[in-house]
Structures are given as structure tokens and as C-alpha cells.
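Pasting the structures in now, so scroll down.
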Structure 1
Amino acid sequence: MEKFKTFTGTICAVDRANIDTDALIPKEHLKSIKRTGFGPALFSDWRYNEDGSDNTDFILNHAKTVSASILVGRNNFGCGSSREHAVWAVAQQGFKVVVAPREGEIPAFADIFGNNCSKNGILTIELKNNEVDHIFEMASADQPLQATVNLEEQTLSFESISFPFEVDPAIKEKLLLGMDDIAESLTQIEQIKIFEKTHNAQLKD
């Protein structure tokens, strides 16, 4: 997993709440046993017409979102099934960050989706509802909207405004170090070796 670095990227704002994992990657794209090639399938039901051509009404097909790396949605993003393919599709499309708001008791992100994001190097940013409203307002312009994500300082900054965000310290550290669960386990390799040498694997009565 690559280390998460401060970057400036283009916003792609999908103005829908409850975007579930079937919308992110419909089930017909789950046949592959590989973990690559899912980027073009992201939002495929909304992104393409029935003949396979681009749906020019969908924001991801607009010129202003070319090479977008910051995805913005509404609350309860990533709900539905636990398929990790949804996160693979988001990442392989080029998104490094997903932004969503909490609305009352409705979460910004579904728990499993959020966990899968952190395990795949994607930062999820939870903002206030009015802050996300402001982003959508700025993103409605014809020109690309850019923002800078600084995980160290925990800020999402635009030309005229900056939004602070909270992040779990453990997730922050792992993203900054580029460390997935396996890499984290390997930091304890000596202790693991000692345990394997002394542990009796035979079941006792």
C-alpha cells in the first residue's frame, strides 16, 4: 500500500445519498477473481447507456472531472453489501479520498465500507452537512474544482475555504506509513517467531 501524501486533486461530486455498493459496482462485475480492472465498472449503471456508450448526464463523464481523485457524496455512502470490490473500483478509478456528511443519526459512511477503504489506502473524510453542501455548490461551476488534502494537518482546503476533519489516530498512522494489515503484522515478526517456537500446536485433553 502506498504512503498517503498531501496532494491537490479534482473533485467529483455525486449528489446522491445512500449510494450503496451495488451502485458503486453492480454485481455483474464481480465475476473476476483478480483484484484489478474494476475502475471502469465504477458507477457503471449510471455511467454508461444501455449500448455501452458514455452517459453524458453523469458527472464522472464531464470534462471537469477528468482525472478526479476526490469523490464527494451524501450521507450513508457505501451502504448495502460488504463487497470489497466497491472499494477496489473507487481506488482503481483514481480516487484517493471519499467525502461525505453525517446527517443526524445517519452516518457519513457505512461501517464496512469505511473499514475497507482504510485497508485499501483510501481516506474517508466526514464533514458537517452544511460543509458538504458548500462543496456541492462550488462543484456546480463549469470549471474543475480542486482541493488539497493534508492528512497530517487533517484539512480539506479549497481556494477560499478550508475544512478540518477528524480521523482515527490508528487509521491516520497506517495511511501515512502505507501500512496494511499484513504489513502491520510483520512489524511484530520477531514476537511471532518466538510464539511459533514455544507454542504447542497439539490439542491437549
Structure 2
Amino acid sequence: MATATSSTRDQLFRTASQMFCDKGFHAASIRDIAERVGIQGGSIYSHFESKDDLLWHIVQNAADRFFAAIRPVAEADVGITQKLRMAVIAHAEVITGDLNAAAVYTVEWRHLSPERRAEVTKLRDEYESIWRAMVDQGIRERYLAASDAASAARFILSSLNYLFTWFRPDGPLTAEEVGTLIADYTFDGLRRRTV
């Protein structure tokens, strides 16, 4: 029974992520999601309190995956050049690992209740601060020519976050190759050219 419940919950996550991504949060109804999963509309409420709750769990799960990927990189005992490149690849791999959830995390989170939006904003700020610290180190060590760590970190994250709009799992590049390309483009553009 627990496995069936877990399986249904996973299906709801995947289906809701896809539908929120394809149609938008407001246009995807609980009934549509349930129908696609093959359960009654009311059955969703044994797994989630509301559509907002389902969106919250998708967003929270995506945030957990971003933190799980970036924390080991930020704490790694490697030079800042390697660390920043590893961070770009790690972020790209989270996005490409679940494109629908990445789209929901990037765009649809704004439809959460005000309290939950505030929580997500806090999580996003915390995540960005990890990047800001790495970028700041890159600036201090004269690897990056950026004058402001906050705007440079936002630039890097912005170049990564919309991967979900164009990356295709069956395309010519793997997630790691895409991350490496973005790292090359980013750091060749930001790298200090004079000593």
C-alpha cells in the first residue's frame, strides 16, 4: 500500500509539473491532473491539501535538488576557477534532470500563496548568496573582472535558469556538455584579461 501511495504521489508530481509547465498553473485543473494520472479528482486530496500545496511541493523539491547539488561544490577544496565551473555544471544538471520541474520552479512559483512565495524568495536568496560568495571569491582572486558579485551571480544564474526552454534530452549535447559550454561562454566573457 505504501509503495502504491508513493508511486501515485510521484506520478502526481511528474504529471502536475508537466501540466503546470505546458499550460500554466492556473489553466491546469486538479481534475485534468487526476485524469491524466488515472485517479478520481478527489483522490488527489489524500496526497496534497490543494493545488497550491501540490505546486509548493514541486517547487520545494526542486529547491532541495539545487541546494543538494551546489553545497558540495561550494564546500569543495578546489580553486575558484574549477569551483565556478563545477557550480555551473551542477546547476545545469539539476535543470536538465527534470525540465518540467525546473520550469515550474523558475516561472510558476509566483502563483503560490503569499506566505509560500515569501518562503521561496527566502530560499532563492539563500541559494543566490552561495553563488555570490563564490563569485566574490573569483573577483577577489582576480579571476573575474566583474565589479559587483551580486549582479555577476545573477547574470550567471539567469543564463542557466532558462535552459528548460531549449535543452532537449535527445539533443546533440549532454547536460554536462551544455553546462561546460555555458561555463566557457560565461567565464571567457568575465575573465580578467589584464593583470
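What follows draws every value from the coordinates through simple rules; no lab data is involved. Computed from a prediction, not measured in an experiment: that's the story for all the values here. Cβ atoms are built from the backbone, for glycine too; each structure is taken alone.
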Structure (1, 2) behind the derived value 33, 22, 15 of semi-axes √(5λ) of the Cα gyration tensor in Å
1
In terms of distance in nm of label points 7 Å out along Cα→Cβ at positions 17 and 65, which of structures 1, 2 is highest?
1
Have a look at 1, 2 and say which one yields 1.6 for distance in nm of label points 7 Å out along Cα→Cβ at positions 9 and 145, as calculated.
1
Origin of the value -8000, where helix-only ellipticity at 222 nm (-39500 (n - 2.57) for each DSSP H run of 4 or more, over all residues; to 500) was derived from one of 1, 2
1
Which entry (1, 2) yields the derived value 11.9 for mean count of other Cβ atoms within 10 Å over residues 33-40:
1
